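So, here come the structures, one by one.
Readers should treat all values here as calculations from the given coordinates under stated rules, not as data from a laboratory. A quick note: this is a predicted structure, and the numbers were derived from the prediction, not measured. Cβ atoms are built from the backbone, for glycine too; each structure is taken alone.
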Structure P
Amino acid sequence: GYTFVGWFTAASGGTQVTSATEVTTAANHTLYAQWSMIPPTCYALTLSHNGQGSNPVASPTNSTGCPTGQYVAGASISLSGATPASGWHISGWTGTDNNSSTASANTVTMPASAHSAGVIYTQNTPAIQVDKTANVAEALVGEVITYTYVVRNVGDVSLANIQASDDRLGAITLDIGSSELAQGQVTTGTAIYTVVEDDLAMNAITNTVTVTGTYSDLDVQVTDIDTVTVQIKPAPAPSETILYFPLIVKNATLR
């Protein structure tokens with residue numbers, strides 16, 4: 001906006017004419033209204049970050065009529081360039097229009113006060129989980145036990161070189177092979193075991209699977225294990241069969 005300064009003898013500069021000014025007119029005189037721009041009320045925007053990474057960058061750098069880093073109320077400001085350090089990721093923002101965003105860009109609507117906005121960096125947490133189950137709780141000699149292995153990426157980064165190994169059955173083939181397992185992704189595998197006579201002495205078969213994965217950015221290996229026990233039952237004893245035969249007596253004499 002503008003405010004009225006007064007009447008002057010020129011459009012710019014000139015002599016101001018007020019109610020106290022004496023004017024002698026020998027000809028027509030032209031007076032000019034002069035106005036001055038009302039300076040905007042500017043508020044400072046402070047940008048920062050938590051964790052390891054860079055500060056976001058604001059665009060534009062200021063509102064018209066304001067110093068660098070200051071804006072008028074209601075100004076829409078774009079933030080970009082938030083870059084996490086290696087091993088870190090964007091987990092959220094503060095003071096923005098969308099604090100739950102995990103993108104590297106955001107926006108701020110400037111309030112009528114000094115304001116702070118920033119990006120939150122969280123250190124990556126690789127983790128893996130394996131769940132092993134058997135299709136039976138108990139088995140007889142000669143019966144086949146089927147084991148199922150479910151491997152999950154329960155961390156917040158992708159994992160590579162996924163390996164699963166059972167201490168009785170050896171390497172377990174997973175349906176993704178050993179390729180990358182994305183955050184939240186699941187892969188499965190199966191293996192079978194036939195119960196033998198020697199297992200009877202232990203009364204149960206207990207075996208453990210170990211699964212590993214690698215987070216390459218930090219060269220970190222994560223691991224998890226799970227154990228399953230199947231009880232071994234002896235074969236049932238053969239049942240006894242009693243045969244009854246009728247007694248036939250011929251030519252008997254009763255006395």
Structure Q
Amino acid sequence: MKSENRKEQTGILTVKAAADDTRIQKMSAEHFLAYINQVLAELIPAVKRQEGRIDTWQGAGLIAFYEKEPEQALRTALEICRRCQGSYAMGISYGMILRGTVGYGEHKWTVSLSEDKKISASLQSLAARYAVPVLVTASYADQITDFSKRYIHRLLGEVYLENSRKTEIIYEVFEGEDKERIFLKQKTRMVFEEGIHLFQAGKPERARKHFIEVLKIHREDQVARDYLRRCDDSHQTGKEKGEEESCG
């Protein structure tokens with residue numbers, strides 16, 4: 001029997017516990033299963049409330065698709081942020097998925113394949129590294145009416161995603177964080193984003209001053225700290241630096 005394949009445009013959410021790798025490695029099998037069930041008990045209701053379809057679970061997290069309304073992926077992420085402050089890191093992308101059936105005879109199951117699923121997973125890893133809750137691609141943000149007016153966010157620049165071999169403009173959406181972090185990121189947003197533009201225009205010396213100003217106000221800003229390091233690396237190696245961040 002010929003399998004039926006379907007292509008769909010969808011919002012793609014990848015979410016994992018922020019401390020996933022280090023915590024799981026130390027767990028016994030019994031504790032691992034209990035921990036996974038605890039995580040899924042927190043995540044699955046949030047996904048279902050926004051009509052998401054769970055594709056798979058990975059470690060202490062999951063991947064979900066939002067075919068009906070892509071914005072529901074961001075609503076899910078922000079609900080998780082507010083309910084579980086600092087516990088999860090999330091990445092959201094938008095793109096095509098191919099859904100089909102694999103197997104033989106009675107042993108068949110449905111799979112979903114997508115390059116954009118890799119992008120979502122890469123953003124999740126980067127969010128965990130930066131200690132921020134939600135990163136989204138510009139192509140995803142474009143699917144949301146008045147995104148820039150309705151959601152508190154800042155530009156993080158262009159990122160080269162190695163596993164998908166694509167360069168993406170990304171945003172950090174931070175309105176789900178605690179009030180102090182929101183205040184500090186809003187206060188420094190203009191200086192921070194100007195630093196991003198200067199860095200990616202190949203002007204790391206000028207960009208460096210902007211990231212220092214951000215860190216004077218918000219010392220825990222890991223993204224600004226990382227860009228400052230990259231500005232210093234650029235100066236030491238003598239490179240003209242407008243290079244994108246790279247993540248797997």
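A few remarks follow.
- Parent structure of the calculated result 42.5, 182, given that Rg and Dmax of the Cα atoms in Å is the read-out and P, Q the choices: P
- Highest-scoring label, criterion being Cα Rg over 2.2 N^0.38 Å, for residues 50-185 alone, among P, Q: P
- Taking relative contact order in percent (Cα under 8 Å, 6 or more apart) as the criterion, the top structure among P, Q is Q, with the largest value.
- Label whose coordinates, when helix-only ellipticity at 222 nm (-39500 (n - 2.57) for each DSSP H run of 4 or more, over all residues; to 500) is calculated, return 0 (choices P, Q): P
- Test item: volume of the Cα convex hull per residue in Å³, for residues 90-137 alone calculated as 121, pick one of P, Q: P
- Source structure (of P, Q) for log10 I(q)/I(0) by the Debye sum over Cα atoms at q = 0.12, 0.18, 0.26 Å⁻¹, for residues 42-129 alone, computed value -0.36, -0.71, -1.22: P
- When mean count of other Cβ atoms within 10 Å over residues 194-201 is computed for each of P, Q, the largest belongs to: Q
- Across the set P, Q, distance in nm of label points 7 Å out along Cα→Cβ at positions 10 and 98 reaches its highest value in structure P.
- If semi-axes √(5λ) of the Cα gyration tensor in Å, for residues 122-217 alone is computed and equals 32, 11, 10, the structure in P, Q: P
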